[in-house]
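Following are the structures in question.
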Structure 1
Amino acid sequence: METCLSESSVSPPHAGDSRLCWLDNLRIALIVVVVAHHAAQAYGPADWWYVEGEPRSGALATLSALDGTFFMSLFFFISAYFVPASHDRRSGWSFVGGRLLRLGVPVLVGALTLVPGLMYAYYVHYRGYPDISFARYFTDVYLGVGERPGDWSGPSWPDLQFGHLWFIQNLLAYSLLYALCRQAARLVGSRHAAPGTPPRPTRVPGHSALAGLTVALAGVTFLVRVRYPLDTWVPFLDFLQVEPARIPQYAAFFTLGILARHGDWLNRLPVQVGRIWLAAGLLGAAFLFTVGADAPFFGTGGSNGASLLWSAVDSFLCVALCTGLLVLFREKARWTSRLTQALAADSFAVYVIHVPIVVALQFALAHRGLTALESFALVTAIAVPVSFGAAGLLRRIPGFRRVL
């Protein structure tokens, strides 16, 4: 076990770069939460999932709702934190090409392999249509080459979608938008600033800034959810799969990740600020488990008080838990080892491949007489090590390491 000695010198997670090892440990924890979140989907929330008809648990529904308030926003923040240095190491077009390779290829390959496999399993088990081969399903139904059935029960036609790969797809879009903004800033800066002028130092966010962020997020989120409730997914430009109800949080935390890198916020954020917001977030989480995420005074959308209240709670938990966890791991997880380095390096691949593993386990445990909590615990306990193991093996295959 080694202590982390290079916190002030942060570089993108590429081979040979020094890193904040506590941030690696946070990424590992978050990817475990992602796997557990999807393991709970069949047994808790009423959201659509690949496996149906299993016992349900209100506690797991609340756990899923709590996860949704912060964990993907924190992923966007951490991912964005490494973007500026990656861009600075390359020219604009080289950065774009690297992003297309690292993010675009997994999305494209996953959308043509992993996701159709998952959708085919759902089609065969729950759609009620005559059985067809996977090859025919892929061409006729998934790609939409065949004629749409008159009694089609799917949410859209064809079945083509990106599933859990939406995060990588959205991250790619944000990264390309960042490159475009940098290019525009360079053109403007060349006219108004001397070359090499350092950016102005930014103030580290304190309680007032975080409170203001919470209020702003709650207001914008509520306005968006008037038209687009939670779990409403729409295609943007017929390619980008987005959940508008979450865009304010995701876009804000991606932007904050960029600002944090330029302002060195991760090292400068006061411990006391992190502790207070973490404590507040944990109290909010305890309150949520006490009343349940399905409480009648919470609403997922619309122009009503319930939607406004959940937008406020959602935004508060997002800011509080993201801030608190960043400081907690910075102060308490400043160590590294070969194992944690390997797990962190494999975390992106785990995100790409874990859902088929989770769904296969959920199908295997279906109708076994287990309670929702028992099934959830088993799926999580098996899926986490299997996903990391499979990711490690995949990344040893020549060529896979470049994109995973």
Structure 2
Amino acid sequence: MRLPARTQRWHLPAVPRLQRLTLTDFRSYAGLTWRPNAAIAVFVGPNGSGKTNLLEAASFLVPGRGLRGARNADLPRHGGAGGWAVAGRFESPDGAYDIGTGTAPDGPPDRRIFRLDGAAPRSQAEIARRIAAVWLTPQMDRLFQEGLSGRRRFLDRLVWALEPGHAREMAAHDAAMGSRNRLLTEGRQDRAWLAGLEDAMARHAVAATAARSALVARLNAALASGVAGAFPVARIALACPIAERLAADPALAVEDWLRASLEANRGRDAAAHAAALGAHRSDMVLTDAVAGTPAALASTGEQKALLIGVILGHAVLIAETRGFPPILLLDEPAVHLDPRRREALFAALIRLQAQTLMTGTDIETFAPLSGRAEMLRTGGGALYPLS
């Protein structure tokens, strides 16, 4: 496969670009400042050398729990002062801006804060409007062998990148559900209180499911148009009774149905200590649209190819919708890919022109990107240029 021609320099396009990444007492890094000099950066080193930590740091520049889903308590460097910080300087057509996150110097160690140009943003949606990030990790290789919660979180991250308000809907749904579960488990049959919580669950579950369904429809259309290039065309479906009803009935009617169902299921949910219906019960089903093979029955290599196709299609959709592509954080993306598909991935990244951070253990894997990407070796809490 012939990769796109090499460009002589990395010129700032009309999209936001990370120009500087600074880590302080984060994971294995006591202090690091890195200034990217290419649109694609490859971090190479043995396992445990800090490659994934760099991608995780970048993932914390957008709202959420990062690409590992880690707890705040796991982020400070061992032997450090107890807190941590990650900061990014971005350049855009409208000028430079800074996004920072971490623990406050005088705040609780388990509370994470954001700063936008040194000040607290009005909400995390302000951050989400400035920058988007999409990632792929080795843990996602098991997405179709494990429970539905991992697939649902994967889908929700795709939704959040286009609809930042989706995070609020899910948080409100989960808070109401948690309170309802506690009341039922404790045997407290306060009908008015339960009805209020079930009303909140119904409203937020329908809103969240509608956002998921809209994203699935748009992403399927993009994938069907061939935006994933040489990767298999994936088709996504929601296994969700709320989504099935929304396809046929108005949202208010679905809310009424869900509210009544939650009330009717109180006894069963009390015995199970969990709600049988809600936004938390949705599953994502991924299928090879051409072969008709469900991802759950495909080989590991085919599963990885399907996921990469989804990630690439989603990045194109973000670029079309928001006017700029997301930062792509690809942890060990070449694992389970044959040489043909590796070159297809590299060619797609060059065409997309998204800022991309990748990791790997073998520099030879990325040989097709020689002269087109910044190559760095990780180790000892530092970075060493290889190109």
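Just so it is clear, none of the values below were taken in a lab; they were calculated from the coordinates. This one's a predicted model, so the numbers in the text were calculated from it and none came from an experiment. Cβ atoms are built from the backbone, for glycine too; each structure is taken alone.
Points worth noting:
- Comparison across structures 1, 2 (criterion: percent of Cα pairs over 16 Å apart, for residues 24-87 alone) gives the highest value for 1.
- Read-out relative contact order in percent (Cα under 8 Å, 6 or more apart), computed value 29, structure in 1, 2: 1
- Label whose coordinates, when distance in nm of label points 7 Å out along Cα→Cβ at positions 152 and 240 is calculated, return 0.9 (choices 1, 2): 2
- Label whose coordinates, when helix-only ellipticity at 222 nm (-39500 (n - 2.57) for each DSSP H run of 4 or more, over all residues; to 500) is calculated, return -12500 (choices 1, 2): 2
- Origin of the value 2.7, where distance in nm of label points 7 Å out along Cα→Cβ at positions 168 and 288 was derived from one of 1, 2: 1
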